[in-house]
Structure P
Amino acid sequence: MSRDRNTTDKAKEILEGNSKKGFLKRVLPFMGPAFIASVAYVDPGNFATNISSGSRFGYTLLWVILVSNLMAMLIQSLSAKLGIATGKNLAEHCRIRYSKKFVFSLWVIMELVAMATDLAEFLGAAVGFNLLFGMPMGLAAIVTGGTTFLILALERYGFRSLEAVITGLVSVIALCYLIELGLGKPHWNEVLRHMLTPGFKGSESILHAVGILGATVMPHAIFLHSALMQGRIIVRDTNLLKRLFRYEMIDVVVAMGIASIVNGAMLIMSAATFHATGFVEVGTLEEAYRTLEPLLGKASSWIFAISLLFSGLSSASVGTMAGQVIMSGFMQFDIPIWIRRLVTMLPSILIIALGFDPTRTLVISQVLLSFGLPFAILPLVSFTSDKSLMGPLSNRSITRIVAYLVTSIIIVLNIYLMISILWGD
């Protein structure tokens, strides 16, 4: 906890203009919350959509990743701003401002979303354990649950310890994909062209583009980010609030920028390795693992499995954290924190242990996530646009217009994705 106090003291000193440190040292005390939230943007669901899109359409959909992450930066900055300005998280504001019946309905929806999120993350980690160690999926799910509890136990030592571990896991994922890029040898001219030039290859590529967006903006990350900020650094002065938000925007841009690079690297690797060699039907994580070895060597498949495992473990931890924030914020249940965590992760462990088909299960989880997104993003934009609630940090007119436009695009595309998945089934 002394590290937390030290971080908070340094942050307040910097905000008050009493520090003569260089830019990097001034920024460091504010870094961390967005890195935890960014884990939702490099989870196993992103692995599946990016690898499938790259193998089928090459570099064509790279621009979608860029646009999706720009949208994510806006949404996560609003979530951080809500926690900074009000000292309460999104779930708590919903409980305060909406009717009891509506709050209960929201809570049920968001609990299902949190469980669906954990299901996808647990599946990814379990597949990682299975690929690396030959571990049965049921046992792998239990090991994932135990590891998640250990990671989240770091909270007792303060927020800085947990932020450091999660950031370390994200760094390993990023390093793995830098290595994969070196092995895959992509055509960088094509990469740059498709990153900056929107385009599609038929109607099927449109569905994949929507899938990339659907796997990027996550409801649980919106709820969690506001909770991470609500008591981290507390200031009341108007100028200090604005200055604090500017520093947190750096955290958001850096963390989401890294997430964008990792997602882009996934698609680039898939395009350079699978699409370029004719393997255009790499639709599952297991297929990607098996196909990489004959194309790029055994090291590449191991690196892929390690990145998947670390992605699953970090995102399962973050998903479980979001679950406890949702339960506590909406309903104020006074139960031990380990029970709140277990409620979120137990359904995932049981479903995997019972041997349900991983691909089918992932599809169902994505439908739940798509359904839940409007119930997170609409209240967020509404609350952060309320001057009486947000004070000096309320959304400006241009921010409000862009936020509602982005919200409309995200909701329409997620509805399209949900209908397409259900219709396809």
Structure Q
Amino acid sequence: MGFPEGFLWGAATAGHQVEGGNVNADLWPLEWMPDSIFVDRSGDACDHYHRYPEDIATLADLGLNAYRFSLEWSRIEPEPGYFSRAALDHYRRMIATCLDHGVTPVVTYNHFTTPRWFAGKGGWGDPGAPDSFGRYAEAATKHLGDLLSWVGTLNEPNLMAMMQHTGAVPMGTGDRGLHVDTPEAAPGGIGGYDSSRYRIGHVAADVERMAAVHRRAAEAIKSGPGNAKVGWSLALVDLQPAEGGEERCERARQKGLIDWLEVARDDDYIGVQTYSRNRIGPDGAVPPGEGVPTMQTGWEVYPEALSHTVDLAVEHARVPILVTENGMATSDDEARIAYTRAALTGLSDSIGRGADVRGYLHWTLLDNFEWMSGYAKTFGLVAVDLASFERTIKPSARWLGEVARANAVP
């Protein structure tokens, strides 16, 4: 099963999950709260901020030719309107390191975490959010744009909407940004806002609100320098109806997936991020049945989801596709290979049906900080010793590198 000439084969990371020391991000204080909802603290994470040359070299040596990573807005703009030249230079060095190794950088401008000052203003629910994000996107592009060919504005902006409509969170959650009542989280205030209510700049569930943010950033990126392809990446769970759930499933598909895919019709590409399926009953998502194989996350092992959601993106976004995340949380690396082989087989089938897919970026390069789950969920192609930061390449990494070199699934 071959793939198109020039196909991008790579892996993905996100700044807060691998860099370490992201102290100005909105999530950092929440991780350190008493009785935090996070089982671990990000802390030094994988120290990728300093060890990126080694990690990019490893990726290239494996035979992969693309690396998706994110800029950390909270490092670049630690206070409103102040842009750190040192942080921008750091990311320029990262991009240049990719290019020096023959690796195409796929750079996401926001992967969930935001500056504390932005979260304090209400995050994505703040009426000024499009201008704030647009100002940051303009500054980042002025410094980096001449080196970029693929840029994503936002990572999974539809996540809250999808979670609402599948019943994972109550309706209305996050409509104007999540918050936690915790004076202890921000003693003395952060960025000039009241510390008695600590806010998280989580994505809003309103598609028009997030689309306005995306479009403002895309305009700034398109202003150059450079001529990067611009899009956003969506969480595309394969939603399927269980008995009695047909109406709810259709509504969830429309409000959580399709409405967001249609925003991408004005973009250069759509990022597809898929791991599994959810079966939707009349009351929401139905857990996997007894005996059904699951990942460490509890998600069903269902690699067919990738081809199904790529087909959905073809139908509704109608632009080229980049698979920006797909993978499996498991301690069984042979199971990871089997899952990825099946997912890529399905992806090849979608391409055979006419899908214009430009690349596949595996989640993730490194075992990392998986948000509230901490370090227990291992999606990585490369293991990381959290005490020494020693990297160990897994067989799945070498297998995916062989696929990339052959541009075909053996």
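Every number here is computed from the coordinates shown, using simple stated rules; none is lab data. Treat the numbers as computed from the prediction; the structure is a model and nothing was measured. Cβ atoms are built from the backbone, for glycine too; each structure is taken alone.
A few points about this structure:
- Given -26500 for helix-only ellipticity at 222 nm (-39500 (n - 2.57) for each DSSP H run of 4 or more, over all residues; to 500), calculated: source structure among P, Q: P
- Of the structures P, Q, the one that 3.9 was derived from, the read-out being distance in nm of label points 7 Å out along Cα→Cβ at positions 5 and 69: P
- Taking FRET efficiency 1/(1 + (r/R0)^6) of positions 61 and 149 (r between Cβ atoms, R0 = 35 Å, to 0.05) as the criterion, the top structure among P, Q is Q, with the largest value.
- Among P, Q, which structure scores highest (criterion: mean projected area of the Cα convex hull in nm²): P
- The greatest value of relative contact order in percent (Cα under 8 Å, 6 or more apart) among structures P, Q is that of P.
- Which of P, Q yields 19.7 [Kirkwood radius over Cα pairs in Å, for residues 109-348 alone, calculated]: P
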